[in-house]
Structure I
Amino acid sequence: MKTPLFFILTLAATLTPACATPSPTAHQMYAAVAMTKAQKNSSTPTDSGIYLRQADGSWTTFGPRVLGIYSIAEQPGSKGHVLLVACSDGVLRSTDAGKTWRLTTGWDVIDVRTFAFNPANPNEVYVSTCWGPLRSVDGGANWKHAQAGLNLLFAQSIVADSQTPGRVLLGTEDGIYLSTDGAKTWARTDSPPATALRLVQSTLNPNILLAGTQGRGAWISRDAGISWGPVDATTAEANLYAVAIDTNDAARMAIGGWGVGVRVSADGGRTWADRSTGLPVKNVFVLAFDPDVTGRLWASTFEEGSFFSDDHGLTWQDGGLYGAYGYDFVFVPSQP
């Protein structure tokens with residue numbers, strides 16, 4: 001007996017959602033850099049700032065042309081319309097997908113570094129600066145200082161806990177601080193009393209955080225930032241400007257710094273291996289795992305270009321941006 005065609009089509013339609021593998025979210029990759037190797041003297045920089053990576057691997061300039069751009073962020077849920085840029089002059093904000101920009105901080109805010117959004121309320125955003133953190137409750141349109149409880153103010157990195165709204169970690173000159181009230185007040189963790197240069201949280205296991213410090217190497221927390229311990233004795237006294245945790249494997253991590261190159265761990269920070277062979281220099285300022293390419297690790301070297309590896313650092317390929325002093329790699333979800 002022949003099976004009716006409508007039955008086959010109905011069965012296929014029923015099974016398709018269960019069998020289909022969802023495609024990964026595509027991201028736009030941004031790089032914040034200064035082209036210091038061949039610096040051009042100009043009041044308006046033409047070769048430094050934010051670069052956007054194209055599908056063919058080339059880079060094009062994006063956003064405002066101002067000095068000292070450190071990072072870029074998109075307000076979640078804004079469909080790419082609301083963008084924030086951290087720079088030497090303060091916070092720049094765009095509400096039209098980067099066509100126009102407005103400075104939203106005052107004269108007393110300079111040297112802004114990184115952003116973090118409350119996962120439950122994207123209008124609540126925090127930012128690290130050289131005069132301590134700021135907080136905004138209107139998506140970055142207005143800002144207030146949030147310094148209560150800090151011993152030293154200079155802060156280079158900030159993370160909003162993805163699993164607990166209102167819980168924020170801040171990297172300062174005096175180590176890592178924790179806030180449980182949306183960055184209004186701070187208390188010091190047991191991290192080392194050293195400048196925390198970079199701080200990241202695992203997207204797969206939010207209890208894991210990794211920090212790079214000045215002169216005290218890498219430190220890890222496995223309890224969401226409450227307690228911290230050192231990792232990688234080889235770099236215990238190094239300046240580590242770059243740390244990253246794989247978005248597809250919480251046990252895979254990378255650290256980098258001046259004279260350190262790139263070091264990778266595949267077992268959650270318990271053992272580390274040098275992965276600098278193939279890089280033109282062992283001075284690394286930025287590391288990031290690509291969320292769209294499983295296992296791809298990006299590294300920004302000092303003035304010798306950016307590189308990426310698809311085999312956990314065993315080999316490297318040229319990623320462009322030769323001559324750059326890198327500050328940050330940022331992956332923003334692409335808009336449909």
Structure II
Amino acid sequence: MKILVTGGCGFIGSNFIRFLLENTEHEVVNLDALTYAGNRDNLKEYESNSRYTFIHGRIEDRKLVKDIVEDVDCVVNFAAETHVDRSILEPSPFLITNIMGTQTLLEACRSADGKRFVHISTDEVYGSLETDVGKFTEDLPLLPNSPYSASKASADLLVRAYFITYGLPVIIVRPSNNYGPYQFPEKFIPLAITNLLEDKPIPIYGDGRNIRDWLFVEDCARGIYEVLMKGKEGEIYNLGGESERRNIEVAKVILEAMGKDESYLRFVPDRPAHDYRYALDNTKIKREIGWQSRVSFEDGINKTIKWYINNEWWWKPLKKRLEKESKGFWS
């Protein structure tokens with residue numbers, strides 16, 4: 001097949017493209033706007049690959065998207081504004097890209113004889129689990145608590161509407177928190193690692209007791225591919241790492257792995273509407289697709305640390321740019 005991957009220069013998108021080019025024979029078209037978190041260096045080793053084509057453009061560009069979609073077999077949509085802190089500071093870009101951009105892609109797929117459309121969502125659309133028990137299942141109502149998660153929930157509802165109204169062959173995937181190589185260093189785990197490499201503290205929101213379900217990005221890429229190939233149209237699939245950790249526990253694992261003590265922890269004021277816990281129930285994807293994560297949290301963290309140690313050329317310029325912004329969690 002020829003697969004259009006939108007947002008393919010971002011963190012998960014670039015890892016998905018790498019999976020396709022290294023493990024399948026499919027052709028890949030990568031449409032990316034190259035906003036602050038999109039980086040062509042993520043895939044620079046594939047620029048000369050005959051099965052890989054990069055197109056610089058926005059998913060809101062109706063003519064461009066229509067022309068590209070007509071020439072591919074299916075679409076996997078990673079393109080999104082994703083950072084919660086940025087959505088709190090300035091929500092508008094999240095509505096434009098995550099909602100209107102998704103609708104543009106859906107319409108292009110509908111106009112091109114109903115191309116298969118896999119939409120990458122997030123566990124954050126479910127809202128927050130307020131206790132340490134229970135997990136999100138795919139049939140729960142959406143209760144987003146940030147402008148980011150609200151924009152993603154809106155996109156999910158549009159995707160569902162195009163299936164119900166037009167019969168468009170869509171699938172929604174909701175991964176848990178990803179981590180691994182090529183993650184933009186404003187996110188928690190790469191921020192922690194790169195700060196320690198620069199002999200700086202790890203910032204921790206509030207008391208650090210918030211819980212996330214961590215998924216190594218290579219497991220996520222494989223799961224999305226298996227959903228693309230085996231998933232049932234009109235369905236939603238959770239993609240959880242089954243590796244819940246409190247933020248403070250994650251920080252301590254990184255400290256230990258990097259030979260630092262707890263004096264490097266810096267507790268900062270909590271962000272507004274900070275969800276307490278996310279946890280995904282993987283029963284459906286295991287039963288229907290046969291996917292489950294393979295990389296343990298400990299192995300994944302060690303692989304991630306080694307990657308950032310060996311690739312300062314990639315993250316140091318990005319950190320310098322973030323420091324100039326002097327705002328948000330990454331400051």
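All of the numbers you see were taken from the coordinates with simple rules; none came from a lab. Remember, predicted model here, so these are calculated numbers, not experimental data. Cβ atoms are built from the backbone, for glycine too; each structure is taken alone.
From which structure (I, II) was P(r) over Cα pairs in 5 Å bins from 0, in percent, for residues 125-164 alone calculated, if the value obtained is 6, 24, 27, 25, 15, 3? It must be structure I, since only it matches.
Among I, II, considering only relative contact order in percent (Cα under 8 Å, 6 or more apart), which has the greatest calculated value?
Working: I: 12; II: 17.
Going through I, II one by one, relative contact order in percent (Cα under 8 Å, 6 or more apart) is largest in II.
Of structures I, II, the largest value of distance in nm of label points 7 Å out along Cα→Cβ at positions 37 and 109 belongs to I. If volume of the Cα convex hull per residue in Å³ comes out at 123 when worked out from the coordinates, which of I, II was used? Clearly, the read-out refers to II. In terms of Cα Rg over 2.2 N^0.38 Å, for residues 93-244 alone, the structure with the greatest value among I, II is II.
helix-only ellipticity at 222 nm (-39500 (n - 2.57) for each DSSP H run of 4 or more, over all residues; to 500) was computed and gave -1500; which structure, I, II, did it come from? Before the final figure, lay out each step's value.
Values: I: -1500; II: -12000.
Derived from the structure labelled I.
Can you say which of I, II returns 19.5 when mean count of other Cβ atoms within 10 Å over residues 69-76 is computed? Only structure II yields this read-out.
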